[in-house]
Structure I
């Protein structure tokens, strides 16, 4: 499981003083970007610019359990539900002090930026996504 925290700021809140729901989607995406950088070992910049591929969302479900307010710190947790040939489905949840705030399911697909068609995950990505890295030189 990958975890990151997010401080709820004024910029995240609507006039009711709670997180405006599209900001949660931005936080989910930040969790995914950090997961790629820290777990897969490659930044979104490198993916999109150097590798000339993209990883767009093809499905997103989000359920909200309770509101979040300015000053709270949310803990986002990401787990891999399914790894396909070119897709990955992630479960991402958030809580504050152990109290659930949201649960989401996100499916991403790796595509070529040349023709926007799906591409298989490189083997090094696959091994890091599954947590079964292969040893170098073996």
Structure II
């Protein structure tokens, strides 16, 4: 079994890297999706980040999902008798632990969102309103 502190350390690193990247997030460069994202809605609800634009949130959720997937893969190498059900249970336990670890940084996350994401969203909204009013 993998040590729990390793998951905690990797989740904290993923959040830290996301917080470092967030000032560079640009909603204007976001790719348009044809289908809804399968990963983000559940993470958004569990992390209480429902109002965060998908592009900004997606970068965090894919990192967290990757950390958990890597831990499941390592567990499978260490314990190849694991059943699909036990792997699913392990994935859910680690997901829960990752959510707990991220929520501990919630204040810092909200500050970063207010500082870097909200102004960009407000700017885009103002441009859209100006464009609508001039039409």
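No value in this document is a laboratory result; all are computed from the given coordinates. Bear in mind the structure is a predicted one, so any value in this text is a computation, not a measurement. Cβ atoms are built from the backbone, for glycine too; each structure is taken alone.
Things to note:
- Identity of the structure behind 16.2, 58 (criterion: Rg and Dmax of the Cα atoms in Å, calculated), options I, II: I
- Origin of the derived value -23500 (helix-only ellipticity at 222 nm (-39500 (n - 2.57) for each DSSP H run of 4 or more, over all residues; to 500); candidates I, II): II
- Looking across I, II, the calculation of relative contact order in percent (Cα under 8 Å, 6 or more apart) that yields 26 traces back to I.
- Origin of the derived value 2.9 (distance in nm of label points 7 Å out along Cα→Cβ at positions 6 and 22; candidates I, II): II
- When distance in nm of label points 7 Å out along Cα→Cβ at positions 14 and 86 is calculated for each of the structures I, II, the largest result comes from I.
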